[in-house]
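Quick heads-up: structures coming right below.
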Structure P
Amino acid sequence: MGTIDLAEELLDNLGHVQGKDIGEKIAYLLESDILLRLKECDDYLFRFESKYGMEFEGFAQAWDRDEIERRHSHEIERDFMEWEGFHLERRRLLQSLRNMRVKREH
């Protein structure tokens, strides 16, 4: 386990965070941050799913089969790249959340 130095102001503010010790408080803050970022990803994913009427996997398959009209337009290419980025970020965040929870259980 590593050691970190915290500014006095940060240490004082940790008193307001859920947890019985600094380790639990920091874990709570990290988990809260991941959950907030997941919600942000979900909001963006929902926008793309609503716009195109499908989830990312279906869109990517249709893209590969050349079934997306005007797929090389600036708008659709940009949407595809952003959508893929949020899709991958969501998977990464979920994995981080699982890892944190598994480690906490052991």
Structure Q
Amino acid sequence: MGSGGTRVRCGSFAGTGAAISITTVGFQPSKVKLYNLTTVFTLEWNEAMGEDGAGALTTGSTGVVTAETTAGIKPTDTGFDLGTSAVNVDGEVIYYEAHE
């Protein structure tokens, strides 16, 4: 990566259905996007939304977009916390894309 670029980290984790901390990103993200390909949910957060766990939840099968107000994504120093959002299904793989 050339100088002046931002870091991007991609990975995955198993959903829990309960709040979970993802600390393997290695930096505090300014944007996070989550994908659950099993139940076809995505959840997006960016720093303009504040650090209160908000995000926009999109269902891929119906196209309905709803706002998460408390159970979404909250940035941390080394990654992000994920609440009980519909994307966080116990035992399902959740893919993430985090931008510095």
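The value 13.9 for mean count of other Cβ atoms within 10 Å over residues 39-46 was derived from one model only; which of P, Q is it? Source structure: P. If FRET efficiency 1/(1 + (r/R0)^6) of positions 23 and 79 (r between Cβ atoms, R0 = 35 Å, to 0.05) is computed to be 1.00, which of P, Q is the source? The structure behind it is Q. Given that volume of the Cα convex hull per residue in Å³, for residues 31-70 alone, derived from a single structure, equals 60, which label among P, Q identifies that structure? Checking each candidate, the match is Q. Upon calculation of helix-only ellipticity at 222 nm (-39500 (n - 2.57) for each DSSP H run of 4 or more, over all residues; to 500) from the atomic coordinates, which of the structures P, Q produces -25000? This value belongs to structure P.
One of P, Q was used to compute relative contact order in percent (Cα under 8 Å, 6 or more apart), and the result was 43. Which label is that? Attributed to the structure labelled Q.
Could you figure out which one of P, Q the value 1.00 for FRET efficiency 1/(1 + (r/R0)^6) of positions 7 and 47 (r between Cβ atoms, R0 = 30 Å, to 0.05) was computed from? Clearly, the read-out refers to Q. Looking across P, Q, the calculation of log10 I(q)/I(0) by the Debye sum over Cα atoms at q = 0.17 Å⁻¹ that yields -0.84 traces back to P. Given 4.7 as the derived value for distance in nm of label points 7 Å out along Cα→Cβ at positions 15 and 55, which of the supplied structures P, Q does it correspond to? Value 4.7 for distance in nm of label points 7 Å out along Cα→Cβ at positions 15 and 55 corresponds to P out of P, Q.
We did not get these values from a lab; they are worked out from the coordinates using the rules stated. Everything quoted here is computed from the prediction, not taken from an experiment. Cβ atoms are built from the backbone, for glycine too; each structure is taken alone.
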